[in-house]
1. Could you figure out which one of I, II the value 55 for percent of Cα pairs over 22 Å apart was computed from?
2. The value 6.1 for mean count of other Cβ atoms within 10 Å over residues 45-52 was derived from one model only; which of I, II is it?
3. One of I, II was used to compute distance in nm of label points 7 Å out along Cα→Cβ at positions 21 and 85, and the answer was 2.9. Which one was it?
4. Looking at distance in nm of label points 7 Å out along Cα→Cβ at positions 13 and 29, point out which structure of I, II has the largest value.
Structure I
Amino acid sequence: MALDKSDVDKIAHLARINIEEKDTQAYLQNITSILDLVSQMQDINTDNVEPLAHPMDAIQRLRADDVTEDNQRELLQSVAPAVEEGLFLVPKVID
């Protein structure tokens, strides 16, 4: 794909970036090389290539949902400055 300076200016405008005039040629070369690489990759025949992995094939190993500790609410709330009906009371911060 052949690009020119006006294409780089349009891309910079769409990306909302400011490219200095002296850097335009370097950006043009970089974008052209990226597009050439993409073109080469699209030309590769991948018809008989099997996918290596897919995130939807993963199985999540889950542990059993068993209680491993005793309820310590009273002990933990015994040092709290304010508790009401088993809930911690905190100062209001938003009106």
Structure II
Amino acid sequence: MPDTLNRSELIARLAQAMPSIPAAQVEAALKTLLDALAESLASGQRIEIRGFGSFSLHSLPPRLARNPKTGEAVAIGQRCKLHFKPGQELRERVNHA
């Protein structure tokens, strides 16, 4: 089993689990789902998928950083950081695997 599961492997697994649905439709459904998740997060919404986990954005304040090569101060503006908190069911499945 590979260390990572990429998008095409996920589509292949889903298509194999549901042979009555063509792989192209599985791919379209996955793209629609991922696009909806990204749009919701971009608009500042929190996403909660019961049994899996929740996605939210944490705001990071502006700060002053340093360029490691020159030591020059660099201003970094406010930005958001994506945060994932696994649900209880996912934690239990991962810990007992």
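1. Values: I: 69; II: 55.
Clearly, the read-out refers to II.
2. I
3. Details: I: 7.3; II: 2.9.
Checking each candidate, the match is II.
4. Top value of distance in nm of label points 7 Å out along Cα→Cβ at positions 13 and 29 goes to structure I.
The numbers here are math on the coordinates, done by the rules we state, and not lab data. Note that this is a predicted model, so its numbers are computed, not measured. Cβ atoms are built from the backbone, for glycine too; each structure is taken alone.
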